[in-house]
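Each structure below is given as structure tokens.
Derivation of every value follows stated rules applied to the coordinates shown; laboratory data play no part. This structure is a prediction, so every number in the text was calculated from the model and none was measured. Cβ atoms are built from the backbone, for glycine too; each structure is taken alone.
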Structure I
Amino acid sequence: MKKNTRIMSIKLSFFLCITALIVKIIAIYYTNFDLFGDEAQYWAWSKDLDLGYYSKPPLLAWLIGFVTFFLGNSFETLKFIPFFMYILNSYIVFLITKKIYKNKNRAILTAISFYLLPAATVSSFLISTDILLIFFWSLSLLFLLKIRDHPTIMNFLLLGIFLGLAFLTKYAAIYFVLSFLVILYFDAKLKKIFFTKIIGISVFISSGILVFLPNIVWNTKNNWATFNHTSDNASLDKININLFQGLEFIFIQAIMVGPFLFLFFIFSFNKLKISFESKFLLSFSLPVLFIVFIESVLVRANANWAAVALVPLMILFFNHISLISKNFVIINNMVNFVFCLVFFILIINTSSLKVFNRINGISNFSSHLEKTHMQSNKYLVVQDRLLYSNLQYLFKDLNKILLTPHNPKNRITSHFHLVSPLLPSFKENFIYLGSPNELKYLTNEYQIKKIETKTVKFTKESIGVYEIIF
């Protein structure tokens with residue numbers, strides 16, 4: 001691509017990026033959507049800071065706790081966390097690209113284009129562990145590249161710290177270790193460094209373990225709850241081969257990285273040069289995609305399970321194709337910008353499309369609940385984990401106590417079973433949302449009075465509302 005064409009592409013892409021930023025800010029302030037259940041759960045965790053939680057390590061909860069301590073607990077404050085994290089993630093993409101390809105303009109263009117990806121568009125509106133995992137995964141990639149050029153103790157130390165923080169965010173960071181072994185096989189220079197720099201390797205390993213150690217300690221005290229949950233998520237004991245699920249996973253990944261970018265790369269794959277750059281980026285993307293693809297075929301796999309693979313994959317795709325087509329960058333970013341614009345306009349208008357159902361109408365339901373059933377009741381017991389999380393957030397300024405039913409004889413399946421269970425000996429009247437069968441373990445006699453059944457958008461099943469009287 002000629003220099004003037006690239007400068008024009010940078011200017012146009014930068015304009016699209018700034019426009020996208022403005023639209024996102026407007027969406028955050030004007031939408032009537034609620035927090036997704038998992039987002040509310042992470043917020044609830046942040047009000048009870050710990051070294052670990054049932055389904056995830058603690059770093060995201062720590063970040064939310066830090067931000068809300070200074071800026072409050074508003075919807076807008078929470079939504080600005082992923083908003084700013086994706087700006088930071090884009091900057092790390094710039095640094096990685098500049099380090100690999102030694103070209104500042106290409107790096108700028110790659111970073112802007114990353115921010116406009118459909119995956120970044122969707123994820124920048126959702127608080128998730130992926131936003132932090134991608135950040136620390138990308139920083140780990142950057143410092144691995146730095147070690148290849150300058151194997152200093154400081155670079156080894158920072159690699160260990162960032163990888164440790166990635167593990168403190170989500171156990172999917174294990175993919176970095178697997179990909180690291182792959183690149184050691186393909187790159188003699190890195191292999192020599194990591195087989196000869198004994199002090200550096202020791203610093204790297206010890207710093208990573210030290211950072212991750214708090215969560216290990218928490219797990220040892222809680223029957224390895226997070227590790228067991230992660231193992232359950234894999235569900236390898238429930239194998240049911242379904243190739244369609246694998247194809248669906250690939251299709252979603254293609255959409256997330258950008259359909260235009262994906263298709264263009266497929267058709268120009270034969271022109272890909274086998275170099276360190278391509279080996280490095282493929283080593284940190286293909287193994288992840290392959291493992292999650294197999295998981296999707298054997299059992300199931302959520303689209304975000306391979307989120308970290310999209311960073312090196314996008315850098316490879318984009319820089320390969322931008323050398324082939326002068327017009328590709330403009331077309332690709334325009335297509336992705338249109339997706340971004342439509343997505344956030346729908347959010348601004350609180351769209352009634354089914355894709356948004358799970359964040360639609362929860363505030364109205366909680367308001368109805370508070371005005372009609374909670375005026376004379378201090379306790380609210382909620383069976384569903386996500387609804388519990390949402391209601392805990394929405395009732396945060398009310399003098400209400402939320403609990404969740406859990407028979408101590410049964411296995412724990414939620415962090416709230418650990419920290420706010422409805423104990424068997426409980427004997428205060430409460431409002432209950434869920435199945436009455438889940439209360440049979442209570443030891444005190446009680447009466448069940450059905451108040452109403454609410455049909456809502458945010459869950460597929462109607463919600464039964466009961467008053468439990470002792």
Structure II
Amino acid sequence: MTARLRASARTAGLFSAFVMIVLCGCRSSAPSVEDLPTMIHDAQEHVFPSLVFVKPIRQYVASGERVLQQVFGSGVIISSDGYVVTNSHVANEATEIKCVLFDSEMLPARLVGLDQDTDLALLQIQLPAGHAPLPACEFTDSDLIQPGQFVLALGSPFGFTRSISLGIISSPRRYLDIAPYNLWIQTDAAINPGNSGGPLVDARGMIVGITTLRISQGENIGFAIPSNTVKRVIAELQAKGKVERSYSGIELEPLRDFLRDVITPGDEGVLVGGVQESSPAAAAGLQAGDLILSLNGLPVHGTFQEDIPDVRNSFASLAPDTPAKLEVRRGQETIEVSVSPILKQAVASEGLELPMWNCSVQEISKFRTPNLAYFAPHGVYVLGALGNARASGLRPGDIILSIDHTPIATPADIEASYRRLSRLNLGRRTALVEVLRSGYRHFIVLDFNRDYKHTVE
């Protein structure tokens with residue numbers, strides 16, 4: 001054998017050994033590389049019985065009228081009594097949810113709770129009396145996964161049930177701006193629409209994460225929510241049906257942001273990138289450029305982007321309406337600032353349909369509609385406008401200030417006005433609507449004498 005052949009064989013042997021170490025973790029006796037198909041098959045056999053095809057019927061009113069839409073996604077059973085983890089964007093606004101099990105049995109499920117900030121939802125399959133316990137999949141510790149580790153993504157891409165794809169962990173700790181409270185697992189395992197909510201598992205069939213999204217412009221760049229984040233959120237959803245977080249109004253930035261080439265001197269604390277108006281942090285006098293060194297006596301570590309979600313979770317876990325002590329460095333001075341956070345509003349909020357007006361409205365939220373909240377911290381805005389509303393001049397995004405000189409502050413206020421006006425006789429169905437549009441007030445005469453439900457525009 002020539003030296004080149006010996007070197008090639010030695011390299012191949014090292015690669016095979018590396019593959020099996022990645023696959024098998026700390027197993028004392030690594031099988032040969034030929035066992036890879038068997039290991040994939042075993043993981044598949046272990047997980048497929050716990051895989052669920054999720055079929056919600058979603059209801060939304062963003063277009064100006066109530067619309068029902070059949071969507072689909074994936075989920076994984078995590079307990080024998082039928083608890084299923086999926087994505088919030090799969091189950092959100094669902095009026096009915098059905099789950100197709102491994103044996104093709106379809107059963108209804110109830111929504112236990114969802115958390116849009118982490119895009120997680122918890123369902124429970126409604127098992128009939130006497131039904132056998134369901135096979136469940138277990139979580140592994142996502143803090144222990146390594147780059148290059150083989151994983152399997154299971155789900156229903158484009159509605160093709162019971163699909164599996166093989167890939168590796170590209171990065172176990174990826175920061176994305178869209179996720180304030182968690183990091184992501186990046187993988188090159190194929191993830192497509194319909195995979196959402198399905199499990200990403202290791203070679204043993206243990207849940208590493210919940211697949212959620214991909215970059216459509218890229219190739220083989222998908223992301224999963226780490227299992228440790230999933231376990232924490234699901235425990236709260238199971239106990240309370242929601243995840244409660246506190247809001248302080250602090251925009252946090254790392255000390256070293258290499259993407260923007262912003263480097264803050266020092267190795268401790270986290271940088272205040274901005275303070276939201278009318279927030280608890282603003283009331284406390286916190287300023288952009290401050291360096292938060294500690295929170296209630298505990299040091300704060302926000303050196304890199306990957307550290308920021310943990311810092312945000314520390315602030316989110318503060319007791320609402322209870323002062324929290326911050327040690328802050330401002331220039332050359334170290335001061336103490338007391339911030340009293342408030343309970344963060346839920347991001348999810350159902351819109352209200354007003355059929356005779358052919359429009360829908362929704363409550364303003366600084367967390368869901370910050371651009372509108374800048375002009376009106378509280379109130380109601382037009383979510384969608386068709387027919388009478390659009391013909392009269394109402395536009396999506398209009399903030400409704402009053403109807404016939406009656407102030408509108410809540411969805412209940414506008415619902416009361418709608419009920420009163422709906423009793424008007426045909427020919428007299430008009431109302432004077434005062435709206436705020438891009439900071440300017442407008443008066444619009446809403447004419448809803450025409451029945452657009454029976455008219456083609």
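Quick notes on this structure:
- Which entry (I, II) yields the derived value 19 for relative contact order in percent (Cα under 8 Å, 6 or more apart): I
- In this comparison of I, II, the computed figure 6.8 for distance in nm of label points 7 Å out along Cα→Cβ at positions 196 and 364 is attributed to I.
- Identity of the structure behind 1.2 (criterion: distance in nm of label points 7 Å out along Cα→Cβ at positions 116 and 180, calculated), options I, II: II
- Each of I, II could give Kirkwood radius over Cα pairs in Å, for residues 268-443 alone, but the derived value 21.2 comes from I.
- If distance in nm of label points 7 Å out along Cα→Cβ at positions 396 and 420 is computed and equals 3.0, the structure in I, II: II
- With Cα extents along the principal axes in Å, for residues 84-187 alone derived as 44, 27, 27, matching label from I, II: II
- Each of I, II could give helix-only ellipticity at 222 nm (-39500 (n - 2.57) for each DSSP H run of 4 or more, over all residues; to 500), but the derived value -5500 comes from II.
- Identity of the structure behind 25.3 (criterion: Kirkwood radius over Cα pairs in Å, calculated), options I, II: II
- For 24.8 (mean count of other Cβ atoms within 10 Å over residues 204-211, calculated) the corresponding structure among I, II: II
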